[in-house]
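Input: structures, listed below.
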Structure 1
Amino acid sequence: MAFTFDDLQRACQSEWDAYIRHDFVQQLGNGTLAGDAFRHYLKQDYLFLIQFGRAYALAAYKSPTLDDLRQAKAGLEAIIGLELGLHIDYCRQWGISEAELQALPEARATMAYTRYVLDTGNRGDLLDLHVALAPCLVGYAQIGKWLSERPETVRGEANPYDHWICMYEGAEFQQAAAAEEAWLNRELAEISPRRFEQLVRIFRDATRLEIDFWDMGLNQRM
């Protein structure tokens with residue numbers, strides 16, 4: 001049988017739902033999230049994105065074909081060229097300078113997740129690495145779409161986090177996530193059931209670490 005990204009998601013559905021619909025996400029959509037919690041998340045997400053840029057650089061190094069190399073380049077550009085630049089500008093709007101971002105220590109949840117991804121990529125192959133990365137790129141796109149379609153989500157000036165929602169529901173980020181999902185579907189179609197179970201474990205672990213990252217933001221933990 002041919003596996004797809006949807007099969008990965010279904011195999012970890014309870015963890016995926018807890019991630020996509022986390023209290024942090026729902027409060028952000030409602031506009032009720034504490035400002036200090038959001039600032040803490042923004043600061044750590046800056047450090048998170050830098051490490052994920054390194055992960056996509058690792059994906060480029062591990063790419064055996066030109067198509068794989070192009071996909072890694074697209075992921076790197078989505079993180080470094082698009083998301084990180086938007087993130088720095090957005091942090092300025094919240095009173096957080098780039099100098100402050102560069103001086104931050106990493107929270108334990110940031111270190112745990114990003115080092116897990118890098119370790120998975122170093123000891124595994126390119127597919128292992130992309131599966132570990134998928135909850136971030138594909139997951140944030142799903143979160144943006146879910147928030148935009150959710151009746152309870154407050155939009156416009158009434159929600160101080162509306163710009164954040166706009167970033168992840170936007171066409172450019174959605175296209176990057178769709179390209180990543182298409183790459184995963186192509187690669188997953190050729191694997192065995194045993195290999196699929198190995199990848200499910202990676203995907204589940206990465207999704208659980210995404211949940212921990214939301215917990216860290218909500219509770220302002222270091």
Structure 2
Amino acid sequence: MTEQTTHGAAGSGGGSWAPGEHILWRYRDNASPRIHICRPVTVVQDTADLLAVWLAPGTRCVKPVLADGTSIHLEPLATRYTRPRTTTTSPWFGTGVLKLARPGDPWSVWLFWEPGWRFKNWYVNLEEPRARWAGGVDSRDHFLDIAVTPDRRWQWLDEDEFAEARRVGLLDGEQARDVREAGLAAARAVESWAAPFADGWEDWRPDPRWEVPELPDDWDRTPAHMTT
């Protein structure tokens with residue numbers, strides 16, 4: 001295989017992934033160890049300080065749906081996290097997403113653009129610090145999020161989902177407090193315009209030679225070894 005079609009040979013052994021290499025960005029279900037979100041991405045940068053990856057338009061991804069195939073977001077909030085679920089695959093619609101994650105941070109920062117590369121916003125996804133393995137990184141989503149506009153204003157997102165996850169037991173009281181504190185720490189980084197917000201990533205563009213990563217058949221495989 002070429003470098004661009006190899007899924008992460010170096011990530012969990014103390015090395016780093018090379019720009020252009022394909023890895024998997026995955027999330028586990030909050031009620032089980034099962035992988036329910038998997039997004040093949042292209043490595044932009046992998047250093048001791050930052051992992052940056054590109055989710056290209058059209059990438060075939062795994063996402064959760066209700067057992068009957070209904071979109072989760074069409075389900076009323078009161079039963080959204082209690083009805084049986086399964087997974088399906090679908091292409092990533094719209095423009096791509098640049099994801100930035102610093103080791104140990106309980107969040108990642110995503111950048112979105114409008115068509116024509118007009119910068120839209122930053123999005124802080126609150127999540128477990130990512131565990132690295134040979135094929136990519138694994139995390140769990142923490143429901144609560146933050147949107148950051150180009151003029152540096154921020155606001156909480158999905159507070160209703162966060163409260164419902166707490167109500168049905170997907171987060172206990174201590175975890176909920178930790179998630180809220182993580183969000184406030186991310187907000188302080190916004191207010192002080194610290195990394196990665198101040199690093200000019202909104203002007204970044206993907207290498208036009210990069211191919212769209214493929215979703216492997218074993219996208220939900222269990223890693224032999226993981227590191228943080």
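None of the figures in this text is laboratory data; all of them are computed from the coordinates on show. Just so it is clear, the structure is predicted and the values come from calculations on it, not from any experiment. Cβ atoms are built from the backbone, for glycine too; each structure is taken alone.
Any idea which of 1, 2 comes out highest on FRET efficiency 1/(1 + (r/R0)^6) of positions 90 and 194 (r between Cβ atoms, R0 = 41 Å, to 0.05)?
On the way: 1: 0.45; 2: 0.70.
When FRET efficiency 1/(1 + (r/R0)^6) of positions 90 and 194 (r between Cβ atoms, R0 = 41 Å, to 0.05) is computed for each of 1, 2, structure 2 gives the biggest number.
Quick check: 16.2 is what I get for mean count of other Cβ atoms within 10 Å over residues 82-89, calculated from one of 1, 2. Which structure matches? All intermediate terms of the calculation are to be shown ahead of the outcome.
On the way: 1: 16.2; 2: 12.6.
The correct label is 1.
Could you tell me which structure in 1, 2 was used to calculate FRET efficiency 1/(1 + (r/R0)^6) of positions 74 and 186 (r between Cβ atoms, R0 = 25 Å, to 0.05) as 0.95? Provide the component values of the computation, followed by the final result.
On the way: 1: 0.95; 2: 0.30.
Considering all the candidates, the number was obtained from 1.
With helix-only ellipticity at 222 nm (-39500 (n - 2.57) for each DSSP H run of 4 or more, over all residues; to 500) coming out at -4000, pick the structure among 1, 2 it was computed from. Working shown, then result.
Values: 1: -24500; 2: -4000.
Derived from the structure labelled 2.
Taking mean projected area of the Cα convex hull in nm², for residues 42-113 alone as the criterion, which structure among 1, 2 has the greatest value? Don't skip to the end; give the middle numbers.
Numbers: 1: 4.9; 2: 6.3.
Sorting by mean projected area of the Cα convex hull in nm², for residues 42-113 alone in descending order puts 2 first.
Name the one structure among 1, 2 that relative contact order in percent (Cα under 8 Å, 6 or more apart) of 40 was derived from.
Details: 1: 40; 2: 20.
Of the options listed, only 1 reproduces it.
Which of the displayed structures (1, 2) returns the greatest value of distance in nm of label points 7 Å out along Cα→Cβ at positions 58 and 138 on calculation? Mind dumping the intermediate values first?
Numbers: 1: 1.9; 2: 3.1.
Looking at the calculated values, the largest one is 2.
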